[in-house]
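*Asks:* So, here's a batch of structures to check.
Nothing in this text is a laboratory measurement; each read-out follows from the coordinates by a stated rule. Not measured: the values here are computed from a predicted model. Cβ atoms are built from the backbone, for glycine too; each structure is taken alone.
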Structure 1
Amino acid sequence: MTFFSRYAAVFFALVVLATFLPRFFWQAAEGQRNRLAIFYSSVSEGFLIHELDAYGQNFYRTEEGRELDQKDFVSLLPFRYARDLVRWGEMPETIQGVAVEPEKLPLSVQNVFFRPRSLDGPEIPLCFVMEAASGFVDLEMPGEVMRISGRQAEFIRTSDNRVLKEKSLLFTAAFERAGFHFPAQKAWARTSTRKPFDWGWFILDAEGSLFHLIQAKGQPQVRPVLKDFAPGIRYVQVEEHPGRHAYGLLVDWKGGVHRMNYPDYSLTPLPLKEFNPSEMRLTWRRDPLVHHYTVEGGDALSVTVTDHRDAVIREIRMDLPPLRSESARKAEAFFFPFRIMQGVPDSGYLTLRLSWNHDFLLARALGILAALGSFVLWRHWQGRSLKESPADWLVLGVCGFFGLFALLWAGHVPGQKPVERRAV
């Protein structure tokens with residue numbers, strides 16, 4: 001029994017050490033770098049770079065390296081800083097032959113931010129289906145929620161948990177007429193009243209087809225959007241914008257990102273090279289002349305600019321200095337042969353995920369040998385036989401310094417006596 005108790009303590013120590021020691025190590029060893037943002041200027045037809053250092057100082061320059069002051073930088077980005085230019089009386093009347101009307105820019109300028117954590121996270125399988133045609137300016141949260149399970153859409157009143165049978169039958173019939181197959185796999189919407197209008201819900205049925213649900217004057221409108229979509233639908237990011245340029249973004253299971261256009265639901269693949277939605281961040285900016293697609297991931301920042309016909313105009317890529325130096329990564333491999341991660345970039349769930357360190361295998365092997373040697377010295381200093389508790393050597397061979405620290409904390413197996421030293 002003492003044998004199992006000791007190794008249960010060792011296992012507990014290994015989990016704690018592998019979870020927190022690598023994290024503390026990188027909090028101390030990870031470097032810092034300046035924050036970079038790249039913008040395309042339709043005035044100069046070139047890229048502009050804004051850099052913010054660790055002390056909060058701003059630097060502005062062109063892609064060729066020519067330094068700019070803040071006012072010159074702002075003047076070259078009239079769609080981004082329209083309010084400043086209007087206040088200064090310096091807003092251009094036309095840009096590339098297109099008339100600029102500052103009062104209409106809120107309808108033409110849109111920013112959409114995609115983050116990997118959006119792909120997967122805790123969800124409550126209840127949908128607040130808002131009234132999209134109430135006749136009022138402000139949206140209101142409904143007093144009931146919709147649950148799609150089994151073979152029906154079920155509405156439940158939140159005040160007393162009563163099932164609204166008549167409304168449930170009405171919406172279930174609308175789903176069936178549209179060809180929806182119950183139950184639903186996923187449902188996406190922006191559940192907020194802080195938006196100009198409501199696009200409703202995009203719902204993935206049991207066969208992987210996408211449907212669009214809107215409630216207008218209490219009546220359901222269910223439209224089929226995508227059927228037999230070969231890559232498969234992983235995620236839909238719904239975006240309500242006053243300009244109604246698109247329903248939002250759609251991410252497929254092969255890593256492709258598409259713009260879902262209004263009003264026909266057609267998909268436009270975004271011109272992103274080597275984009276991995278599970279690890280990289282995407283910002284889509286639209287203005288009256290172009291689309292900007294900014295990808296941040298790893299140690300690089302890239303921007304692709306297209307016109308409104310989605311033809312690529314310009315591209316730029318900047319390699320960023322690595323946050324983790326090679327010497328620090330070697331030290332990590334030496335001390336930590338693996339780590340337990342509590343989360344992954346593309347999920348909002350907490351996990352305990354084992355991740356082996358495959359970098360610098362020589363450093364990893366030397367770390368395990370150093371842990372074994374340290375344990376031999378400790379056994380010798382304690383006057384313990386090297387044959388005591390053979391399983392300890394397996395722990396050390398697999399876990400390295402994690403195993404060494406865990407075994408030192410757990411101590412010896414009770415009842416085993418130290419080796420008697422011979423008198424000299």
Structure 2
Amino acid sequence: MKAPARSTDLVVLVNGFPRLSETFVLQELLELERRGLSLHVFALRRPDEVVQQEALSQLRAPVEYLPESPVAHQRLRVRLAHTALFLQRRIGYLNALADALASPEFSRSLGARSALLAHRIARLGSPPLYIHFAHKPATIGRLAALLAGVPYALSAHAKDIWLTPDDELARKVRDAEVVLTCTEDSRAHLAALAGGRTPVRLAYHGVELKDPPPSRHPGDRPRVLAVGRLVEKKGHETLLLAAAQLRDRGLEFTVRLAGEGPEWARLQRLVHEVGLGDRVAFLGPLSESELQAEYQRADVFALPCRKLANGDQDGLPNVILEAMAHGLPVVSTRLAGIVEAVVDGESGLLADQDDAAALAENLGELLQDPNLRERIGQAGRDRVAERFERSANLPRVVDALIDAGIVGASHDKRRGPLQAVA
């Protein structure tokens with residue numbers, strides 16, 4: 001069976017799209033398009049979010065959603081997809097199917113979605129695949145790549161690394177042409193699993209430098225800003241307990257929580273229990289412009305992240321880098337990814353996770369000392385300029401894909417051959 005002519009340079013598979021909390025995914029897609037690549041995006045689900053990223057309108061790539069549980073008419077599509085893939089690559093198809101059936105991750109639903117994706121990849125001319133997230137997207141994407149006979153690259157982040165069993169993660173890493181990740185801690189872990197078979201490259205989720213917040217009037221009540229999904233690993237409970245201690249010491253301040261999530265109701269109950277109702281505001285999900293305004297009005301940024309008992313933890317939250325890029329002093333915890341950006345006592349103040357008393361001490365120092373806030377805020381901004389600017393880190397993603405041959409042969413007639421950035 002003759003393969004269709006290639007109409008797409010790169011297929012990208014993500015978990016949910018678009019997601020407000022995953023600005024880095026959209027920024028990578030836009031950078032790939034700026035470099036002349038024709039993309040086709042597939043997502044496993046469409047998030048139910050009212051607020052969306054403002055840059056989404058710049059994306060030219062079509063976005064398709066793979067069905068979660070194929071119903072009757074989609075089961076016919078799945079059978080047709082399997083038939084077409086078998087006719088196109090008999091031995092390769094059978095080897096891929098045997099691999100899938102031997103995997104503990106395999107299920108009929110995952111197999112169906114993999115077959116549908118593989119068939120679409122073949123119909124697009126069999127371009128390479130770039131997978132974001134090492135859990136379910138990589139399970140489906142790896143099998144789809146094997147079925148379609150195309151190479152794939154993998155970008156792994158945080159929860160998807162630490163909650164995926166090492167044997168499963170190693171299989172996904174070793175079969176990839178290149179693996180990208182966003183902290184040195186996760187790079188070292190993935191490189192150990194790769195066993196020298198796959199290059200593992202570090203590319204931080206860069207941010208743009210912003211103007212520092214304007215000088216505040218001495219009489220203004222200082223603002224502590226926390227940004228992130230309201231989930232257990234973000235440590236909002238520790239922040240609220242620390243705030244209660246500061247209130248008891250007579251300090252004036254407000255806490256503003258931007259984001260939504262399953263912890264919303266529990267955190268509101270905690271605010272009531274510790275008597276912080278007049279000091280804590282739940283802002284919900286914010287647009288980019290609304291969030292920028294919050295950064296500009298804040299005095300301190302706090303996000304006391306936690307490593308949960310099941311191993312779930314953040315890598316280096318983008319919002320910490322965003323706060324540093326705005327010149328805000330950051331208070332956080334000593335998690336492995338966070339310490340890559342926040343140097344305790346220099347570009348931020350760190351406490352052990354779940355230590356509300358130590359967190360209160362750090363916050364209290366900053367709330368009472370405007371000069372310390374300015375010094376640490378400027379040092380944080382300087383550190384972003386040195387290592388974490390978007391303009392320096394985004395090209396590393398593209399360069400890694402080029403070096404691995406994932407996009408090396410693609411070109412745009414208007415721009416000429418796609419080239420790595422030196």
Structure 3
Amino acid sequence: MFSSKFKLTVLTAAAVAVFAPFNVAQATNGYFSSGYGVSAKGMAGAGVALKGQDALSGATNPASMVNVGNRVDVGIAAFNPNRKITASGGGTISNDTYKSSRNWFAIPEFGVNTMLDDDTSLGFVMNANGGMNTAYRGNNPFTNFGSNATATAGVDLGQALLGVTYAKKFGNHSVGITPTLAVQYFSAYGLQAFTGISTFADNVTNKGYDYSAGYGLRAGYQGNLGPLSLGASLQSRMMMQKFDKYKGLFADGGTFDIPASATLGLAYTVPDSGLSLALDYQMIAFSSVDSVGNSGAGALSTCSGDKRLGAKNGCGFGWDDVHVIKIGGTYDVDENLTLRAGGSWNTQSYDNAEILFNIIAPAVVRIHASVGATYDFMDNQAVSFAYTRAFDDSITGGHPNNGAGDVKHQMNQNEIAVGYTYKW
């Protein structure tokens with residue numbers, strides 16, 4: 001049923017995915033990637049209603065895979081998040097500028113698709129989430145909290161999602177489903193300031209890397225109504241094993257599930273022009289995951305009883321659900337060259353009352369702009385490029401344990417992605 005080429009490609013992608021999700025930060029909406037696949041990245045992630053542009057389209061909408069044909073897409077992105085914390089006003093956190101020294105990451109992604117018949121496809125997709133990665137080297141913001149904090153503070157979180165996509169076309173409509181395996185890793189260091197408010201004080205910080213695996217489901221729909229098309233996709237909550245080494249940091253003994261998300265969109269293809277436009281709305285349910293969504297806004301003394309770090313209702317990062325609007329366009333200049341552009345805007349992940357805990361993982365960018373292109377240099381091979389800029393944004397607030405001082409979180413991002421396509 002399957003060609004040997006398809007089998008080999010799937011096995012290779014799966015093997016690399018197991019060993020290579022170890023720098024998986026990307027241009028982010030919260031800590032979700034702004035787009036999956038080089039084609040989508042060139043449109044700021046828009047395209048849930050577009051006919052699939054590459055074999056990574058299944059990460060945006062599994063239903064799109066039935067429209068991409070037989071192909072494999074391999075991509076890599078260089079991601080540059082620039083984070084800065086500025087303390088002022090003479091609070092507990094010393095007046096200073098704290099810059100994260102972890103500024104460059106390489107992120108691979110893979111997708112392969114084969115047509116079982118004219119209306120049925122089977123594919124494999126590996127994509128990543130991340131962005132919660134910091135290292136304040138030699139300048140720990142929490143030094144004055146009366147702890148024996150190490151000189152460097154920070155965290156490192158990465159998530160890789162691997163899924164097998166089955167898609168089916170029914171006339172002008174298509175549906176797809178992707179059972180998904182998720183793997184993630186986490187480490188934290190320099191957070192000794194918080195051991196006194198933890199249920200498990202020995203499992204808050206400096207425990208090295210911990211790993212967990214889990215599972216979930218993606219599903220999608222696309223409908224082609226002439227030049228107008230509709231799309232919808234849903235990613236279930238990924239039920240993950242607990243981070244046992246950090247059961248004293250994350251709520252419910254180290255639980256860190258990957259939140260659910262939903263995307264709705266429209267696409268319009270201008271007849272006889274080569275131009276297609278896409279509009280997406282996405283919701284990411286960060287608040288539903290206790291370790292991310294539980295508030296940490298009050299004084300540290302309020303993180304007591306069942307709100308101690310690591311407890312079932314333990315204090316967290318206070319993240320809200322993130323809502324994203326994405327707009328993108330793709331234009332076929334000729335049979336070999338396609339140009340893309342897009343932009344997105346998202347709501348803030350957290351408000352200025354949650355300023356303290358989020359020092360270790362600031363995520364405040366809201367506006368992205370992208371450009372991209374694909375060039376078919378042979379009948380069955382192509383190269384693609386995308387650049388995304390997340391514009392500088394900031395949030396400033398105080399905290400009861402920082403006295404009269406204010407803390408400003410500031411961030412911008414750059415991402416350059418390149419990809420290679422082989423079709424058969």
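*Asks:* Matching task: 18.5 is the computed value of mean projected area of the Cα convex hull in nm². Pick the structure from 1, 2, 3.
*Replies:* Here the read-out was taken from 3.
*Asks:* Let me ask you something else. Thinking of 1, 2, 3, which structure, once P(r) over Cα pairs in 10 Å bins from 0, in percent, for residues 65-280 alone is computed, gives back 7, 27, 30, 20, 11, 5, 1?
*Replies:* Of the options listed, only 1 reproduces it.
*Asks:* I have 12.8 for mean count of other Cβ atoms within 10 Å over residues 161-168, calculated from one of the structures 1, 2, 3. Which structure is it?
*Replies:* Here the read-out was taken from 1.
*Asks:* If you work out distance in nm of label points 7 Å out along Cα→Cβ at positions 57 and 313 for 1, 2, 3, which one comes out largest?
*Replies:* 3
*Asks:* Same structure again: Name the one structure among 1, 2, 3 that helix-only ellipticity at 222 nm (-39500 (n - 2.57) for each DSSP H run of 4 or more, over all residues; to 500) of -2000 was derived from.
*Replies:* Source structure: 3.
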